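Quick note: the coordinates plus some simple rules give every number you see, no bench work behind them. Predicted model, so just to flag it, every value in this text is computed and none were measured. Cβ atoms are built from the backbone, for glycine too; each structure is taken alone.
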Structure 1
């Protein structure tokens, strides 16, 4: 499936903007949520993906929805991969399966009341 190319937003950008707006240093925030500063800095500078755990820590400290942050991360990761030329070359080599016209009755699961 082809998707239009767009520039995705890394969740680190959102977190970084929020820290700047609140006047909180990266180092202070990393200490408050209990993560290594270097790891946190890598997230803010888009060198590392945001984990669900760190997203929950950010949500707890700043009130930014962890679900929103993880959605941004998923979109960022997918778009980055869609823009990866080597991956696209490999994907073009995959032959897709065709869908069966109808599922055989023997493969349909019946619920037992």
Structure 2
């Protein structure tokens, strides 16, 4: 979910920067020829800016993916440990109850039954 939102953010940032630059240039107190030269230079630099931004976003996505994978592996290991501990505790409790039941049965067998 965070990756979807960050892609929209970066796209909006690039679009906002481009619109802001064009608006600023059009409203600047320059001649039309100067403004067109500046716009052409900005337009020529835009693909490089987008490529740099794309590379940055890919690197960040790779880093986030690696972090998420590491966190998942850590969580999975903790879950496996917890399950194993739960199984061991359950087995100990079962054995304890089994021993208690055997002890109770032996005690009852040793006592004479009362006939009415």
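For this structure, a couple of remarks:
- For Cα extents along the principal axes in Å computed as 121, 28, 13, the structure of 1, 2 it came from: 2
- Here the criterion is distance in nm of label points 7 Å out along Cα→Cβ at positions 22 and 38, and among 1, 2 the highest value is seen for 1.
- Here mean count of other Cβ atoms within 10 Å over residues 30-37 was derived from just one of the structures 1, 2, and that gives 14.0; the source is 1.
- Source structure (of 1, 2) for helix-only ellipticity at 222 nm (-39500 (n - 2.57) for each DSSP H run of 4 or more, over all residues; to 500), computed value -34000: 2
- For 12.4 (mean count of other Cβ atoms within 10 Å over residues 14-21, calculated) the corresponding structure among 1, 2: 2
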